[in-house]
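Values quoted throughout were computed directly from the atomic coordinates according to the rules given, and no laboratory measurement underlies them. None of the values given here were measured: they were computed from a predicted structure. Cβ atoms are built from the backbone, for glycine too; each structure is taken alone.
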Structure 1
Amino acid sequence: MTNDQPGAAGYLLTENASLLHRNTLRVAAHAALLADVYDVATIPELLALPALRGRPTLLLGEGSNVLFAGDFDGAVVTLATRGVEDLEDDGTVTRIRVAAGERWDDCVRWTLAQGHPGLENLILIPGTVGAAPMQNIGAYGVEAGEFIESVDAFDLRDRRFTSFSHAACEFGYRDSLFKHHPDRWLITAVTLRLPHVWTPRVEYTGVRDELQRMGIDRPAPFHVADAVVNLRTRKLPDPNVIGNAGSFFKNPLVPAAQADALRAEHPLLPCWPAAGSTSKLSAAWLIDACGFKGLREGDAGISNRHALVLVNHGHATGPQLWAFAQRIRAGVRQRFGIELEPEPRVIGAA
């Protein structure tokens, strides 16, 4: 069953669809149905189709934050919408509405080209704009949620379009309301609020040093973007070259007292103050200290460039990659008493 005229219907529906090129870990998996949506107005019509009625639904962007540990016996829905709209510039902030199907990196580069700073630390992050609020993507000391004013979405449970204010999104570290209910709201657009008054965010490890290497003493937004591109290109493997989903494990948040005890025993362990009486530890350091960086079992492995990155060297299956990730978690747990939490969503695993 394939609707091969998305222009007329507003969506393209495919049966028994391969997901191999729909996830950046390059895992071979299939979905019973795959729906590519080109017009958000047709979402109610799409979901009312008998073929989708009663089936589980998985909302998918570019697949840069998911591991398929098995096939999906339901409907995968992805937005292929495009469009960027300048809403308002009141002299202090610029508001921009971006369609969920736009690529996040393209959005960041567009804002910088238009003279709107703020997102430069988040350049080169794979995925779509619609996926950014779900994960509250972040890098080099900045989170997308800081600049998201509102999120438009379709409520799959109540079958209606709705909108969420910044506060209603409940953004946290790699977290949001949408992540706690991953298959309820299909995000259709994001409104960004970019302040005119800009201060470079270069306090995160590596950014200031990279700017110094570039010979930049007073960085402009595009200098910070270039520095971040240099860092990411040097440290993180390209998913177009080797399958990966970026950082596979979150930096763990632990009670400050536990962090102090670990630091007393391991003085080189990177640690940052976090909300409340907690501290954030470097998951990469913990993994590297266990000797896992660069380790490979068959085609499943950890990158030799960055210990946070789970990689597919060729034909690793989803279950093989998940089993390898579990081995990493067990090793860190045994040595440091820290439970690492996966950052991507894992589909089809217990």
Structure 2
Amino acid sequence: MTGGPDTGGYTERGTPRVSIAPMMDWTDRHYRYFIRHLTRRTLLYTEMVTTGAIIHGDRDRFLAFDPLEHPVALQIGGDTADDVARSVEIAEEYGYDEYNLNVGCPSDKVQEGNFGACLMATPDRVAEITAAMREVTDRPVSVKQRIGIDGRESYEEMLEFVDTVAASGVERFTVHARIAILAGLSPKQNRTIPPIRYEDVYRLKRERPQLEIGINGQIRTVDDVRSHLAHVDTVMVGRAAYEQPWLFATVDEELFGDEPAATTREQVVEALFPYMDYLDRTGQPPRRMINHLLGLFAGRPGARRWKQALSGRLPAAPGREILRTARDAVPEEIRQES
């Protein structure tokens, strides 16, 4: 399987057709730096960052990133137009490529803050927020949402939500193809228990062809990505991108028609040695990067030894030496596989 979908690797608006989902505790700047050694073209998202953290917290901690991470989008969690717009204004100094409003997270903590998926009950408020975002940036503003929530579960209600928000000028929506059940299910359960409804997202694209519609939910392979791209504009991969990151080693070639960023896992490990040196120099624990690397050899002989070398209490050694030791625990023929 070579090349990419007939439409090419980018939409007419220049959006990469594949992205990695924002995931709390996972898609931080260290993970994004690592994954850039597997794919240069994929659109990356930050973890969701709340307006309170941006406005009142350590801004560099929450917003700074390495230029290597481009294209990168900031996902914001907030419930008032003023706070979200102020957060975008602050983030503009950091040079993000896109701003995304979280209207999909179902966690209790997020609901207590009155943002995330519960905002799907108030499409007019979401439209007010996204209009305010667009007033303070010339970068794309997008929405990540669910198909619906408890009590607003039908396709027609989703369409009403999208139409209301689109009237504010938003042209890009990524839809997790499940409803979110806000009462009684954990975030983990909300990723598996509500039935997957891909056809509703396909239908949304058919009925609103002028919008960029993306799909998310239970997408685990490049073949899955290509299959969905026959129906929608973009595809967002979530947990598989973290648990089996090597699947993105083929994305640049297969979907964008570009040379691969790396050809072997050993090449990726060695490319990260200078980053481990940077963590050492700046007094940051090597664990900040190492946790994101545990799945690099997933499914291959030697994966268990790799994970064992990087798990538990790490030796008091430079970060690059910890990685080198773990690399050497994997059979050479596996390290050199393309």
| said: If distance in nm of label points 7 Å out along Cα→Cβ at positions 66 and 170 is calculated from each of 1, 2, which structure is the one that comes out at 3.2? | reply: 2
| query | Comparing structures 1, 2 by percent of Cα pairs over 31 Å apart, which one has the largest value? | reply | 1
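One of 1, 2 was used to compute helix-only ellipticity at 222 nm (-39500 (n - 2.57) for each DSSP H run of 4 or more, over all residues; to 500), and the result was -10500. Which label is that? If you can, show how the numbers build up before the last one.
Details: 1: -7000; 2: -10500.
Only structure 2 yields this read-out.
So Rg and Dmax of the Cα atoms in Å, for residues 162-233 alone, computed for just one structure, reads 16.9, 48; which one of 1, 2 is that?
Details: 1: 16.9, 48; 2: 13.3, 36.
Derived from the structure labelled 1.
For structures 1, 2, calculate distance in nm of label points 7 Å out along Cα→Cβ at positions 26 and 82 and state which one comes out highest.
Working: 1: 2.6; 2: 3.6.
Once distance in nm of label points 7 Å out along Cα→Cβ at positions 26 and 82 is tallied for 1, 2, the winner is 2.
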| If you work out FRET efficiency 1/(1 + (r/R0)^6) of positions 74 and 282 (r between Cβ atoms, R0 = 30 Å, to 0.05) for 1, 2, which one comes out largest? | 2
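Can you spot which of 1, 2 the value 14.8, 47 was calculated from, given it is Rg and Dmax of the Cα atoms in Å, for residues 42-89 alone? It would help to have the intermediate numbers written out before the result.
Numbers: 1: 14.8, 47; 2: 11.0, 32.
It must be structure 1, since only it matches.
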